[in-house]
1. Out of P, Q, choose the structure whose coordinates give helix-only ellipticity at 222 nm (-39500 (n - 2.57) for each DSSP H run of 4 or more, over all residues; to 500) equal to -1000 when calculated.
2. State the single structure among P, Q that was used to calculate distance in nm of label points 7 Å out along Cα→Cβ at positions 197 and 309, giving 2.9.
3. For which of P, Q does relative contact order in percent (Cα under 8 Å, 6 or more apart), calculated from the coordinates, equal 11?
4. When Kirkwood radius over Cα pairs in Å is calculated, the result is 21.7; to which of the structures P, Q does this value belong?
5. Given a value of 1.00 for FRET efficiency 1/(1 + (r/R0)^6) of positions 85 and 165 (r between Cβ atoms, R0 = 35 Å, to 0.05), calculated from one of P, Q, which structure does it belong to?
6. One of P, Q was used to compute distance in nm of label points 7 Å out along Cα→Cβ at positions 77 and 269, and the result was 4.4. Which label is that?
Structure P
Amino acid sequence: MKEKVLVGMSGGVDSSMSAYLLQKEGYEVIGVYMKLHNLKEGYHEKNIELGQSVADYLKIDYHVADFTEKFKEEVYNYFIQSYKDGNTPNPCVKCNRLIKFGALYDFGKSLGVNKLATGHYVKTDGEFIYEAEDDRKDQSYFLAQLKQDVLKSLVFPMANYKKEDIVKMAKDLPIIDNVALQGESQEICFVETTYTDILKKHYDIEKEGKVLNNEGKVIGHHKGYMHYTIGKRRGFHVKGAKEPHFVKEIEPSRNVITVSSKNELEINRVVLDTLNLFNNEKEFTCQVKLRYRSDKIECKVKVEDSKANIDLVESAYGVATGQVAVFYEDEKVLGSGFIIQASK
């Protein structure tokens, strides 16, 4: 009997090609579309139609799994609460752990399928996660909070491909070539324009507040603290400013932001909680990414009382609480945690 694999098929080219490639490898492929939110009319119908057309072409079953309630509870509510608390959330990391490789993994098991595949550009050997061959599309950062016991069941067909090669292959295939013409999916699936448009549905974010300097002196005003994240340099007014100012601190209870020069954003110590480690070491040296688009920085890590204390070899700037720090040993992901403190 062929081994069964459940493939998350969103209607995009990467997930469609994942199903195609796995079928070529000899798997019995079963497709599934995840409904995560209902924030845009017609959003799901278009994607399901695309996914179903690919499933029909491949002659495979195609399911629709409704995770909207769990997504709202675990991801969407976390997203809006984080900004209310003055933090910068990473909803994709939460979604990957709890929904795409949590609820979807359980859905597959309910169908009697023990393998799960997606169109993510990432590698795994069943114990660790590794960066993908295409470093421009690599999504290892976003999967660094996955539960380790799930890794042995995961298959990533995009692991050794470049994005341009996948698009080229898709254009040579009937039906899937139509999917290849679709635009790239947006980074956060439920944010069409800017995150503040989401927050406006839940909070009054237009409450003007004070801008302070490092000494606590009022030097200007801002349009509401939820408009700002650590490191932002625009959108607030500083009286007589002759050099750029950057957001250094956000105080939600007072609706106050503190700004400073870029040099004063320098930090070299970071504390994490909500740790997800793929090794059992309490002290180790490695590299760390403090946000998705940042470079890796050499560091020393000490795990103590369910927290990780990180000493950076080189300073970082504009590090935001709420973001995810991911540990790397070259291409291998060693684990991750959520930033709760950054200091010098």
Structure Q
Amino acid sequence: MLKNKTPKILLAQSLLCSFFACVKNPQAPENQKIISGEESILVLNEGLWGRDNAVISRYDRASGLTVHNVFQQQNPGLRLGDTANSWIVQSERIYIVMNGSNTIEIVDRHDLTSLGRILLPGNPSPRNMIVVDDSIAYVTALYTDAVLRINLENGRITDEISIGPAPESIVAAAGFIFVTNSGLGDIRAAETGAGTLSIIKRDDRTEIGRIPILPNCNSMHIGPDGLLYIGGSGSWMAEKPSGIVVFDPARFAVLDTILIPHHPRDFTFDQNGAAYVITDSAIVTVSLSMRLILRLDFIPRTALSGDNYFYAIAFNLQRGELFVSNARNFTTNGEVVCFDLSGREKFRFATRILPGAILIQ
């Protein structure tokens, strides 16, 4: 996954892509027992760019055991591929977007058996995906500055919608599709359309406008109030504003900008009207109703072990728990840590390299 990286890392990843194949030959899975507990936590480990070592880890709460390489074990002879960027749950399926391999892996939500693989030609570098009905999905294409419309029944691309530079996050709301044009950090920040939100009509699939948001806007979620919350990490090379923009999808209107320092990245919501935002230094809490920062240091980086770098975040609404991942130094195995709403650690478990997304089953 390319998200939230510094420009040096992004450039290194782009160079490595030309030296390594996207999907290598099948390899025998590790000999580990599959965990089948009723309550489990899945972690999508990106792996190193170009190394074909993306895996899924599964942590079982009842036993406290973690099994890695679950996809490979459930599907002997198959591998996820190169650089797992994101995933979404739709009904009984999980769609896994493989950024380096240019594929979308479709698996059963419960046992992770493969239901098919969609190949995306032309190296679009897929980033994020939404499913708008049982047969149609839209995927952002980082390298081709487009949104791909995919027929899930036959795996074919039925349309390609050109938008701004380096599109990343995507949501559907109020009859439209909204996409963030990140500009890929500082790399393409000077290009026209960088740091904007593209608005696409669903009926005729045309871009009808771009609204300025924040530099490097690479994360976006629909809040519990139905508004769009769009994160912009700012710049690593110059002083530029960073934070979260509050956007009304029905009126195409920016309602507010919550300025947050230290390169805010991804975020999640709890059931009490608060957002938890990853930054370089801490997990920051934000009030959605007041649209202001509650605590800049709710969970400091030092709460993680060893090399520490907040990478992914998720919230368990049923238990009122916050999960964050630690990417450490980007080359060694990471971890996921669970906190309660007072910021106290409850438990942690090991993952593989670059735990980039967390799913609570």
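Where a number appears in this text, it was derived from the coordinates with a stated rule and is not lab data. Keep in mind the model is a prediction, meaning the values are calculated, not measured. Cβ atoms are built from the backbone, for glycine too; each structure is taken alone.
1. Computing helix-only ellipticity at 222 nm (-39500 (n - 2.57) for each DSSP H run of 4 or more, over all residues; to 500) on every structure in P, Q gives -1000 only for Q.
2. Q
3. Q
4. It was calculated from structure P.
5. Value 1.00 for FRET efficiency 1/(1 + (r/R0)^6) of positions 85 and 165 (r between Cβ atoms, R0 = 35 Å, to 0.05) corresponds to Q out of P, Q.
6. That value comes from structure Q.
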